[in-house]
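Chemist: Just below sit the structures, each encoded as structure tokens.
Only the coordinates and a few stated rules stand behind these numbers; no lab work does. Quick caveat: nothing in here was measured; it's all calculated off a predicted structure. Cβ atoms are built from the backbone, for glycine too; each structure is taken alone.
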Structure I
Amino acid sequence: MRVDVCTEIFIARARDEVSAYAANPDNAPSWYVNIKAVEWQSAPPLNVGARIAFVARFLGRRLRYTYEIIEFVAGERLVMRTAQGPFPMETTYIWASTLFGGTHMTLRNRGEPTGFSALMAPFMAKAMRRANLADLARLKILLEEPGSESA
């Protein structure tokens, strides 16, 4: 069973600022509740082919996975994919400017779990949606705080 979770949010900051912050893997632990650590497997900066390892906790389990950047258009779109483990995943960020100078951000996770994870796919999709909504809300707070130097 395929999992496809798409969430979105409006952030009252310029698209270039939001995308620069969200696309920087080093910032992931500050706005992703479940991501605990990030390690570059290739030399920065972020570009197609770059590999970044993440350590996370999800549904009570410690996970370590490596994403490879497969598409990156600064300020517009970032697509990264992992193939290892029981739940290969593709994550996409899309940023668009709003009429009032803010940003509409879309976060999409999709993949096809295998083995035992496939049986848990509907539960995992719900948990992922909740986590993604919380992560985007946290990103919004970080970037909209008065005097925020985050971006």
Structure II
Amino acid sequence: MTHTVLVLNGPNLNLLGTREPATYGRETLADIAGLCARTAEECGLVVEFRQTNHEGELIEWIHLARSRCAGILINPAAWTHTSVAIRDALLASELPVIEVHLSNVHKREPFRHRSFVSDIAVGVICGLGSHGYRTALQHFSQLLQKD
């Protein structure tokens, strides 16, 4: 059985490659999508890769994942620190969640140190750039093989 992992990206990540490259690097979101597709193929997974600047849309995608995905890899971006609604949707999905951040949020502004997702995630990866997505998908592969 092939497992599908929903890879969700929050606000402003569509600007990767040009937005604050000293913090987020020069890779684009398309580069990260390609990395995820290659990693998923290597790991025997299927990925659905999405990005939105609209919180409600992200929540709808999480709701849909309940019945058709095996896990959620999420970079909630700024919503990490503000959205109880996304946290509630992730809990309602009853799916394993891995939270990923390109930058090390703990080396940044104090308000970025609080996450509404971390304590409900099976893992949190931050500060590894796009490699964090690869690592998360590799972990999903191992986790889902147990099912």
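Chemist: Which one of I, II has helix-only ellipticity at 222 nm (-39500 (n - 2.57) for each DSSP H run of 4 or more, over all residues; to 500), as calculated from the coordinates, equal to -12000?
Modeler: The value was obtained from structure II.
Chemist: Compute relative contact order in percent (Cα under 8 Å, 6 or more apart) for each of I, II and report the one that scores greatest.
Modeler: I
Chemist: Work out distance in nm of label points 7 Å out along Cα→Cβ at positions 80 and 136 for each of structures I, II, then name the structure with the largest result.
Modeler: Top value of distance in nm of label points 7 Å out along Cα→Cβ at positions 80 and 136 goes to structure I.
Chemist: Work out which structure the value 25, 17, 14 belongs to, where semi-axes √(5λ) of the Cα gyration tensor in Å was derived from one of I, II.
Modeler: It was calculated from structure I.
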